[in-house]
Structure I
Amino acid sequence: MSEPTESHLARRIWRSVFPTPLIPADDRERRRAVVETLLLHIHPPTVPARALRFTHTWGLGGMGLVLLVLLAGTGAMLMLAYRPSPAEAYASVQALIRETGFGPFIRNIHAWSANLLLVVAFLHLLRVFFTSAFLGPRQFNWVIGLLLLFCAMAANFTGYLLPWDQLSYWAITIVTGMLAYVPLAGPWLQELARGGEELGAAALNNFYTLHTTIIPVLFLLLLPWHFFRVRKAGGVVLPHRHDEELPDPPERVNTLPDLVVREFTVALVLIAALAVFALLVDSPLGGRANPGMSPNPTKAPWYFQGFQELLLHFHPVFAVCVLPLSSLLFFVLVPYLRYDSDPSGVPFVSPKGLKITRFAALTALVAVPALVLFDELSGASARLAAWLPPLIGNGLIPGLTLAGLLLGFRQAVRSRYAPNRNEWVLAFVVLLLTGFLLLTLISVLFRGPGMALSWPL
């Protein structure tokens with residue numbers, strides 16, 4: 001007897017959802033029809049067989065949706081116990097942990113899901129970029145994806161303040177303090193975010209409203225739009241080698257059960273792993289917020305610590321505005337740049353693109369720590385700021401130096417690989433992302449008291 005195919009195994013799993021003889025056959029078929037009709041409103045009836053390769057998408061888009069559902073469910077339960085006022089917020093979180101059944105578990109699931117959502121969304125962005133899945137009819141969906149990533153960051157940021165402990169209070173103080181450096185509108189933006197000159201009841205109420213109302217509404221608007229445009233574009237791009245011709249038409253399989261069973265399996269594994277982690281590791285909670293005593297070091301949330309590291313080396317206008325906004329503009333324009341080819345579905349554009357990716361990542365791995373160490377040991381930023389106007393000595397000159405290093409990197413890539421336009425964009429995106437990740441890791445792991453470099457242990 002021949003072994004069952006993967007499709008047959010998926011069908012058996014799907015049929016086992018309604019196995020019990022206690023339910024009459026007609027009812028089982030009716031329930032299955034309802035479920036299948038609901039699922040086929042989300043998915044097309046058939047999908048290309050190549051699109052089911054787990055290593056092509058790693059299930060990241062589905063993981064993001066599962067995490068959002070978990071956040072919505074646990075967040076609704078936490079709202080029943082939480083009181084959004086500076087006098088009661090911290091006590092309500094403590095009561096949730098100490099006196100509420102499953103309170104710590106629900107809080108941990110919510111907190112770790114929020115952090116994991118950022119990681120999954122970022123990895124999903126990388127997967128889309130490295131398979132050139134932002135070209136053709138998917139261009140604007142890249143922009144929607146960026147908006148969803150920013151919504152995830154905003155959800156984490158606004159929720160970070162709600163426990164009203166020392167960790168969250170001073171982290172939000174640091175981040176909102178960065179807004180003051182925005183030219184012209186800085187003080188107004190800072191006061192708007194804080195609801196006044198300092199964090200207080202108005203800020204907590206604003207953050208609570210954003211976290212529980214406005215940001216969820218944005219997710220409800222953007223997510224269906226994102227999924228609709230994926231389906232309108234024909235689903236995910238089909239993986240293939242750069243020298244391989246895709247069959248036309250591609251081989252297709254039924255969405256039910258081949259795709260749905262895979263999605264269901266990934267969701268169960270993710271939920272199980274998250275539940276185990278939430279049982280073993282508690283979400284941190286410091287002492288009650290004390291506006292008169294800041295911890296040392298005072299750090300932003302981990303996903304903003306790359307910007308905090310930039311503040312140590314650049315003038316605030318460059319660290320908060322010029323560098324982040326120019327990088328953001330570049331990422332928004334990535335799908336609309338002129339390219340030499342459409343390598344959608346080809347990992348890293350080409351074999352040469354993979355070599356360029358390694359070269360760009362290695363360049364950042366060497367250059368960023370070296371530049372941070374040089375500035376830390378030599379005090380170059382402080383000396384230039386003392387000799388010249390700060391905006392020039394600690395902003396314009398380091399900015400021009402950085403531009404010169406980028407030109408040197410460009411020349412090295414050109415002479416070594418002679419890349420086309422697709423590979424040029426690949427090189428610069430890898431360099432920027434690797435550099436920012438390294439800045440984040442340096443700030444998280446190696447910045448001690450006074451934000452001086454120190455070993456983690």
Structure II
Amino acid sequence: MFKKVLIANRGEIALRVLRACRELGVKTVAVHSEVDARALHVRFADEAVCIGPAPAIKSYLNVPAIISAAEITAADAIHPGYGFLSENAEFARICDKCGITFIGPSPEAMRVWGDKVTARASAEKFGLPLLPGSGVLESADHAAREARRIGYPVILKASGGGGGRGMRIVRGDLEVSDAFGSAQREAETGFKNPDVYCEKFVERPRHIEFQVLADNHAGVWTLGERECSLQRRHQKLIEEAPSPAMTAEMRQAMAEVIRKAVKETGYTSLGTFEFLMDEQRSLYFLEMNTRVQVEHPVTEMVTGQDLVMLQIRAAAGEKLDLPDTRPWSFRGHAIECRINAEDPKTFAPWPGLITEWNPPGGAGVRVDSGVYGGWRVPSDYDSLLAKLIVHAATRHDAIRRMRGALDEFIVAGIRTNVDLHKALLADRDVVEGTMTTRTVERVTGRSH
């Protein structure tokens with residue numbers, strides 16, 4: 001096992017990794033920007049190193065500063081969390097060159113699956129169903145030609161990242177030029193990779209994703225799926241496990257195809273295969289995220305497995321001893337709400353001083369957060385404040401428990417989307433489990 005892990009991230013995921021390391025008896029190093037000097041992950045880590053000013057490009061994306069921090073603290077591994085450098089194959093290669101273990105897949109596996117264009121090619125090779133799409137687009141004219149070939153509407157996507165960045169829906173030739181330029185700029189800013197591609201846009205799909213885990217001893221596990229259809233601007237708001245749209249037969253069939261793809265490409269670590277489900281309940285491969293997901297807690301709650309700890313153990317070379325259950329049998333139902341510092345009507349970020357912070361508690365309630373009363377939410381990063389997760393015996397009970405937990409969540413000084421979550425969990429389609437990626441748009445009256 002590692003002696004010391006540097007956590008190359010911030011906020012709730014930095015604390016999540018820190019806690020897993022603590023349970024494994026591993027020392028931790030927090031890195032932070034100047035504006036995060038009083039953050040909880042800095043306070044709770046064994047050591048902390050400032051790596052630059054507030055802008056992420058000068059701190060959390062500053063590879064030389066992060067490597068230097070690892071070297072001066074003698075950290076033998078780096079956990080990237082999600083976002084920032086978590087899917088950057090070049091960063092993983094630099095870590096390896098410097099004798100530091102990157103807690104994630106190999107650079108080669110990240111290039112196969114982390115890049116959305118090459119991932120589509122791999123998915124096709126292993127029999128995963130695909131929507132019509134393109135390769136990397138060289139220009140706006142190239143994008144228009146490909147869009148006409150595929151058939152409008154299409155969606156432009158960043159090849160090197162996710163989280164809704166670098167995505168633009170295009171419904172006709174007149175929209176291509178502006179959409180292509182803005183998608184490229186956003187992809188370059190967010191992932192240091194301006195490449196974009198396009199694929200057919202499904203108007204009212206569901207978003208289903210499968211959690212996988214693999215060690216370095218040929219062990220591969222699929223840990224069921226998550227429903228992530230409740231989104232705004234291509235960013236998830238509420239996730240749950242299992243999906244109310246899936247059957248045991250569908251789950252088992254897709255899990256076997258995924259297991260084969262993971263094993264034959266030599267992928268190790270955590271990973272998530274994301275799919276769109278159309279109105280006929282057919283699944284189409286979207287992408288693979290080669291990192292821990294924001295919504296991993298719902299899978300942890302229904303499987304009883306600590307995914308972050310397993311990820312660290314796999315990176316350390318341990319042979320994991322999970323049962324080989326196909327498909328994985330779930331324990332009840334779990335739901336996660338992302339509590340963001342934002343205007344609930346416009347979705348505009350709302351940084352500022354938190355004057356009161358009272359998260360809920362009780363049986364079956366979990367809160368993953370990196371903030372506290374008196375903390376000033378910076379304007380430089382993602383607006384996520386906390387993840388509120390509940391677990392119960394049935395989906396109906398989980399919804400009821402989540403409603404009660406949201407009623408107890410008190411945040412003062414800034415605006416949050418707590419009321420939006422309450423509205424969504426009262427919506428008939430959500431309660432009946434028939435929501436799509438357009439449900440939030442309908443409930444709020446605001447388009448993507």
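Given structures I, II, which gives the highest value for relative contact order in percent (Cα under 8 Å, 6 or more apart)?
On the way: I: 22; II: 14.
With respect to relative contact order in percent (Cα under 8 Å, 6 or more apart), the highest-scoring structure among I, II is I.
Of the structures I, II, report the one carrying the highest value of distance in nm of label points 7 Å out along Cα→Cβ at positions 152 and 200. Intermediate values should be presented prior to the final figure.
Values: I: 3.6; II: 1.8.
Once distance in nm of label points 7 Å out along Cα→Cβ at positions 152 and 200 is tallied for I, II, the winner is I.
To test your reading of the models, identify which of I, II gives 67, 45, 29 for Cα extents along the principal axes in Å, for residues 136-343 alone when calculated. Write down the numbers at each step before the final one.
Values: I: 67, 45, 29; II: 54, 37, 34.
Attributed to the structure labelled I.
Which structure, out of I, II, was P(r) over Cα pairs in 10 Å bins from 0, in percent derived from, given a value of 4, 21, 33, 29, 12, 1? Kindly include the intermediate steps, with their values, before the conclusion.
On the way: I: 4, 17, 25, 25, 18, 8, 2, 0, 0; II: 4, 21, 33, 29, 12, 1.
Considering all the candidates, the number was obtained from II.
From I, II, which structure was FRET efficiency 1/(1 + (r/R0)^6) of positions 144 and 184 (r between Cβ atoms, R0 = 35 Å, to 0.05) = 1.00 calculated on?
Here the read-out was taken from II.
Assuming 22.2 is mean count of other Cβ atoms within 10 Å over residues 168-175 as calculated from a single structure, say which of I, II it is.
I
Of the structures labelled I, II, one was used to calculate helix-only ellipticity at 222 nm (-39500 (n - 2.57) for each DSSP H run of 4 or more, over all residues; to 500), giving -10000. Name it.
Value -10000 for helix-only ellipticity at 222 nm (-39500 (n - 2.57) for each DSSP H run of 4 or more, over all residues; to 500) corresponds to II out of I, II.
Each value in this text was obtained by applying a stated rule to the coordinates, not by laboratory testing. Worth saying up front: this structure is predicted, and the values here are computed from it rather than measured. Cβ atoms are built from the backbone, for glycine too; each structure is taken alone.
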